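Student: The data blocks that follow each hold one structure.
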Structure P
Amino acid sequence: MLDQTSPLEGVTFAVVDVETTGLSPAGGDRICEVAVVRGRAGQVLDTYTTLVNPQRTIGPRARQINGISPNMVYRAPLFPEIAGELAIRLAGTVLVGHNVGFDLGFIRNEMTPAAGGAAALPRHVVDTLQVARACYTWPSNSLESISGILKLRQRDAHRALADALTTWRVLTWFINDQRDRGRSLEHLGDLLALQGKLDLAPRPYLPTPAPDHAVPPVVSQAINDGLLLRLRYASPGSRPTDRLVAPRRVAVEHETLYLVAYCHLRHEERTFRFDRILKLELCE
């Protein structure tokens, strides 16, 4: 089992990268592509990548960045169908990512109902973004900027495998460069100390509670009495769907009101904009 005293040259790193439908797993966004690059002692051992059917619309901003269209993921496997393979590839490794909290947040959200849940995720994590901030003064700490300066950039930027390979190259460069500067990096604990303490706790989505007067009475009653709501919801780019939800709270962001609720159609917590709810009624 890996621990802080494990020789760094014998550690298998699993560099992960995900492409997603949007920015927030708590807000209902999902993984639409995942990649894992495993490496040890500066050498790539193997790579894995697959598109994933997110069962929801890929947001226009996300599509603009990653180039993944709905047609590309239509026949792709669902995440539970690839979760077992992903868990096998992560087992016994140190998880690595650039701004790894983003990738880890989505993977945690997807792995919860499958493949042993969060227990399948590695205990030790390295964030190359945090190493960059702790040890260097780049003009920008983005993966694109650092890899461009170091001439390590992989083609097909912003696709999962390309970004995972680029992150692996940056990690390897960081380790070698720090050794050249006289830093002792013999054990896993030395590398973990280099980046400092990581804060990987999930971030709350829509943290600002809506004022009481802004919450519809039927929603307040459902929250207070533990009742369900039936609603008809118009997601962007999709036909309206009927949902049975257990409301958690009402929040506000940028003057827009949101209902945070467990959706029995999607079997997960989702966020619904009130201005897209076409019909709302209490289930008693």
Structure Q
Amino acid sequence: MSIPLEDTFSDVISKSQAGQKYTDRALFLRAAIGPYEDTLRALKAGEFHHTALLKLGPALKLDAKRLIALAKNEYAPKPVEVDGLAQFNTPHGDYHVNAYVVWDAASKTAAAFDTGADAKPILEFLKSKGLTLTHIFLTHTHVDHVAALDALQAAGSPQVFSNAREAQAGTTTFEVGSAKWNLGALTIEPRLTRGHSEGGTTYVVTGLSRTLAISGDAIFAGSIGGPNVSYADALEGIRTQILSLPDNTVICPGHGPLTTVGEEKVNNPFFP
């Protein structure tokens, strides 16, 4: 499955600007990207200006070279496949959203992480593999990530879990730091990656051939989720809870393609 990057370089600029609460005028003056303020508007509209990006990056505390690589379409994460992990990418309005299934080969038990906009692909996959869905974990409760929850629950009797900071009605809530689950030989541990949402949670899954960090909308390949709650907390949570994991850890984001901790350390403009 080939999934394009979720964000363009102009999306990265807009998210960083919004997170740091710069007006266009303040950012224009801070970056000194003259001679015309129209240059900033052009960048945010997707026009490529090499010299302006070199100045704008440091003004936004972004890595300018990585930003330019995004603008020139020179970055895409290497394809990732892990036995025991399946990615589902379903349309929700004018964009797509990811959900994941992780399973233990010996016990044939499976967990879903978010639901996407349509439960049918997940349900068909579970049936084709002879898997029993025992758990559903929510990274956060934005509608695109829980749109198919009722349909996925109705197909069996899985336990559904959400962070107590952002509880979803009808689910079992948990506190990060005191929760951990076993799925056959696999271990699932939640980490708080607040910022895009109040209770944004990344689930670290160990026991497969590679560690997984199922991150919801905390981090994307080459970008981050919108800083709806706290830009500072979003960046800090990603640094300490995701990018601190081993470089070969597979990041499973809520939108866009799979990536790895090592790839994002080298290529994500938000983490110079």
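Every number in this text was worked out from the coordinates using simple rules, so none of it is lab data. All of these numbers come straight from a predicted model, not from anything done at the bench. Cβ atoms are built from the backbone, for glycine too; each structure is taken alone.
Student: With semi-axes √(5λ) of the Cα gyration tensor in Å coming out at 35, 18, 17, pick the structure among P, Q it was computed from. Please report the intermediate quantities before stating the final value.
Tutor: Working: P: 39, 19, 18; Q: 35, 18, 17.
This value belongs to structure Q.
Student: From which structure (P, Q) was semi-axes √(5λ) of the Cα gyration tensor in Å, for residues 126-189 alone calculated, if the value obtained is 21, 13, 10? Present the calculation step by step, with values, prior to reporting the outcome.
Tutor: On the way: P: 21, 13, 10; Q: 20, 17, 9.
For semi-axes √(5λ) of the Cα gyration tensor in Å, for residues 126-189 alone, the value 21, 13, 10 is produced by structure P.
Student: One of P, Q was used to compute distance in nm of label points 7 Å out along Cα→Cβ at positions 54 and 230, and the answer was 3.0. Which one was it?
Tutor: P
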